[in-house]
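**Student:** Given below, in the form of structure tokens, are the structures.
Bear in mind these aren't lab numbers, they're just calculated from the coordinates by the rules spelled out. Computed from a predicted structure; not experimentally measured. Cβ atoms are built from the backbone, for glycine too; each structure is taken alone.
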Structure P
Amino acid sequence: MNSSNIEAQIEEVFSRGVANLVDPQGVFKNKVLKKAKDEYKKDIIVKFGVDPTRPDIHLGHAVVFRKLRKLQDLGCKV
């Protein structure tokens, strides 16, 4: 995967479908970029505080689960 493709994917993850991102200095975004390029060796763990086996999970949660999947594809642990 080339660098410009990775940067485009990360820009899409953090801009498309995002109403507000609280990352004032872009620290998290930079860590994800470095992780995707294998320059950051520590694990980046992303958590979403729901139990996926609960009966009240509905289609509205799919947006968040898809975003988590994209972060997982970029090297984060979910």
Structure Q
Amino acid sequence: MKYMVDIETFLRAQYAKKVPVFPPRDEIFSAFNLTPLNKIRVVIIGQDPYHGVGQAHGLSFSVKKGVPPPPSLKNIYK
């Protein structure tokens, strides 16, 4: 789990420097709050995470209500 420790260390440093991190800290694991790990059957890997303010909220290929979908998500809807 060294990888996870390295990520946590990196994120803590970014938060300490007040560097914007997306999704917001309290939404990073939104997917696991909505779907228990033992219920996951498929994982879809995307190319890039959303990086615009208000776009990333812890769920892949999704934005919150009222947030315009980025171009990549519009392509998925096609």
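**Student:** Of the structures labelled P, Q, which one yields 35 when relative contact order in percent (Cα under 8 Å, 6 or more apart) is computed from its coordinates?
**Tutor:** Numbers: P: 35; Q: 25.
Source structure for this number: P.
**Student:** Still on this structure, I have one more. Taking distance in nm of label points 7 Å out along Cα→Cβ at positions 22 and 46 as the quantity of interest, name the structure among P, Q where it is greatest.
**Tutor:** P
**Student:** Follow-up question, since we're still on this one. By the measure distance in nm of label points 7 Å out along Cα→Cβ at positions 38 and 62, tell me the structure among P, Q with the highest figure.
**Tutor:** The structure with the largest value is P.
**Student:** Continuing with this model, one more query. Hey, helix-only ellipticity at 222 nm (-39500 (n - 2.57) for each DSSP H run of 4 or more, over all residues; to 500) derived from one of P, Q reads -10000; which structure?
**Tutor:** Numbers: P: -14000; Q: -10000.
Corresponding structure: Q.
**Student:** A further question follows. To which of P, Q does the computed value 18.4 (mean count of other Cβ atoms within 10 Å over residues 30-37) belong? The partial results should precede the final answer.
**Tutor:** On the way: P: 18.4; Q: 11.2.
Source structure for this number: P.
**Student:** Let me ask another. Hey, semi-axes √(5λ) of the Cα gyration tensor in Å derived from one of P, Q reads 24, 14, 12; which structure?
**Tutor:** Traced to structure P.
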